[in-house]
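What follows is calculated from the coordinates using simple rules that are stated; it is not laboratory data. Source: prediction; values computed, not measured. Cβ atoms are built from the backbone, for glycine too; each structure is taken alone.
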Structure P
Amino acid sequence: MHIAVGSDHRGLELKQSVIRLITDAGHSHQDFGTNTTESVDYPDIARKVAGAVASGSFEGGILICDTGIGMSIAANKVKGIRAALCYDAFCARRARQHNDANILCLAAQKAGAVTGIIDAFFSTDFEGGRHEQRLNKIKALEC
């Protein structure tokens, strides 16, 4: 998979670990920043990653901030994006199976569980079926 990755300054350290994890798993990536601990506005990074995923240039994305909440909110403003904030592997699997999530949002504060979360998210397929109807309703909400 080709994965778009980004973080704000609070997620920088975890982002560096995530890049190692996804590279070790055989995925390619592009880092959309930030690359310093100087304060940045997370919506700017979310827009870059979400835009890249929505364009079809990447098969998925990962966004990281202190709690993951801001990145999730910002990324979900981009048409075609279904960003899911996941604190454990179960939620990551369900985000893919039931919602066809295409961006995984992570909390820098929950760094300990990241390996399992990333593996679950990128190794799980959308189930379709009854979930397709619900996904279509979500897509209809996009203006």
Structure Q
Amino acid sequence: MRIAIGCDHWGVNLKQSVIKLLTDAGHSYEDFGCYTTESVDYPDIAKKVAEAVARGDFERGILICYNGIGMSIAANKVKGIRAALCYNAFNACRTRQHNDANILCLGAEVEQEPVPEIVNAFLTCEFEGGRHQRRVDKIRDLEG
């Protein structure tokens, strides 16, 4: 699977751990930044990753900021994106199964289940379709 990944200055260390998980699992990725702990504006990174996923250049995306909320809000402004903030593997799997989420948002500085389980759930769980497709279509209709 091809993954777009990005973070703000709070998420640099966690992003490196996630990149290792991705490569160990055989996934390819593109890192959209940032690359240092020097302050950046997270909406800029969220926009790059979200637009790349929305264009279909990547199957999924992962965004990381201090608590994951800012990245989630920003990414969800891009048409075609369903970004979900997940602090545990159950929610990461459910958001794929029920919402067909295409971007996982993580908080670098919040208590959460171990990140490998969250990332693995997001990448391996599949959209169930059926009654959930109707709901995803209604979300899509909200985009205008």
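What to note about this one:
- Among P, Q, structure where distance in nm of label points 7 Å out along Cα→Cβ at positions 39 and 119 as derived comes to 2.8: Q
- Each of structures P, Q was scored by distance in nm of label points 7 Å out along Cα→Cβ at positions 79 and 135; the highest score is held by Q.
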